[in-house]
Structure P
Amino acid sequence: MKYIRFFSILVLLSSATMLLAQENISPEEIIKKMEDNRNGLTNQAEMKMTIVRPDWTREITMKNWGIGNDYGMTLITAPARDKGMAFLKRKKEIWNWQPSIDRVVKLPPSMMMQSWMGSDFTNDDLVNQSTADDFVHELLDEEEIDGRLCYKIKSIPKEDVAVVWGSIIWWVSKVEYLELKVEFYDEDDYLVNTMLGKEVKNIGGKLLPSRLEMIPAEEEGHMTIVEYIALKFDEPLDEKLFSVQRMKRLR
């Protein structure tokens, strides 16, 4: 009986390794494929963000330009009180242009966990959009999300990398490499946020979740929804666009 139990344990421990070995793909490659699919070489988007609270909701519309994971620019187009505000991301740094006070602010590391535009997304979510190189990835299992079989992968930050999360767990669809569910944990392994990718459809020539829901673990009735209005991939964008000077002139 002891031998049978020992053999069963070995089978369970090796199951995740066998899954990857059979398909000849590493968890690092899965995360990289997911990020490449999500971002493209370049991307241009129009989006609506809805901040949901127990007693009120607020809508923000925006335009976004990006080159891979390294460069990003966001222009707020509504509501009127925020219109013209812009954000610039270059690698791990982020700037905010506030036209109402004619001021550019560079966000310090201490502000990375603060809310972005009053939503359930953080400033860090804008900066650290890539985990392929900064984390160590481990396949945990396979699970089904909304009818799609997914790789379940745990990512733990490397010791020399400055990130705010203690770990991240991903559910990435096996066929299309879609980001269907993500759980964010703090350094004490407590769940902080869950992001869900919903309403998968063709956007900009790619099959992607058209709706993202960020849900805090300990704030009942709080949620932020991001919906794509339009999306284009792989059209030429010059890195010179991503400068503080150009950020001030976005329209």
Structure Q
Amino acid sequence: MSLLHSIRHYLRHSLKSFHLHGIHSPFVFSLEKNCLKDKSAYPEYQALSRFRESVKNNPSHLKIKDFGAGSKRLATDERKIADILKYNCTSAKRTKMMFRIAKYFKADRILELGTSLGVGTHALATARPEASITSLEGSPAVAEFAQSQLEQHHLTNVQVITGSFADFLDGKLPHHPDGTYDLIFIDGHHDGPATLDYFEKLLPFSHPNTVFILDDIYWSADMTSAWRKLTKHPKVTASVDSFQWGLLFLRKEQLQESFYIKV
């Protein structure tokens, strides 16, 4: 069901995707050209690859405590790290895009809901070594592993917090002392109603220039429904659908409009 849903919407997305000449918003035009489709060979990409390889080559197993919709591929709660990387972590291509997004928007305060093995977290921290990054992971063993990996790669600007998204958003776990975030990445739950709830609860921790990134917006029918509702949310003025990720913007100078970009 979910696979057919994804395939059907991928074909639709391909048809709707704009090329540069079809984008009339200067903000989104620049985002696509200078960030999402930036082909520069950043030297930091080598560090991203080394981190990924170090995770891939770790022979350990981790016990998973899953608060979300679970994995489509991995049925047991005792999982090999290489399998978690393969099926549940940000791809190498998307990791580079995460790096570019954080760098492009010069995000200084970043929130990641869903650390997993720390692959995306590492990209964020590498892109913005001067930033303060808070990453939340519900599974204690996974959070401990991610924190250890980040420390081994000498990244000291990340705080990995163990706990559920709900506890964090209800104020039961520490937030950034400044109260707002420049970039918020929502990953890990894959549940439509929960995603809508997270967005509403995160709005007080955002500002007009905050970038929201939602993972797996075509994971299931209810995730796609949630994404479509968020693109019409009264606070959202622009949305970018890159198929796997959806980006939401609250910029007051932008008229509400949806863009489809193939990356």
Comparing distance in nm of label points 7 Å out along Cα→Cβ at positions 86 and 238 across P, Q, which structure shows the greatest value? Q
To which of P, Q does the computed value 50, 36, 30 (Cα extents along the principal axes in Å, for residues 46-181 alone) belong? P
Out of P, Q, choose the structure whose coordinates give mean count of other Cβ atoms within 10 Å over residues 38-45 equal to 18.0 when calculated. P
Among the shown structures P, Q, from which was the value 16.6 of mean count of other Cβ atoms within 10 Å over residues 134-141 calculated? P
Work out which structure the value -5500 belongs to, where helix-only ellipticity at 222 nm (-39500 (n - 2.57) for each DSSP H run of 4 or more, over all residues; to 500) was derived from one of P, Q. P
Working back from 27 (percent of Cα pairs over 29 Å apart, computed), options P, Q, answer is structure Q
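All of the numbers you see were taken from the coordinates with simple rules; none came from a lab. Only a predicted model underlies this, so the values are computations on that prediction, with no experimental measurement involved. Cβ atoms are built from the backbone, for glycine too; each structure is taken alone.
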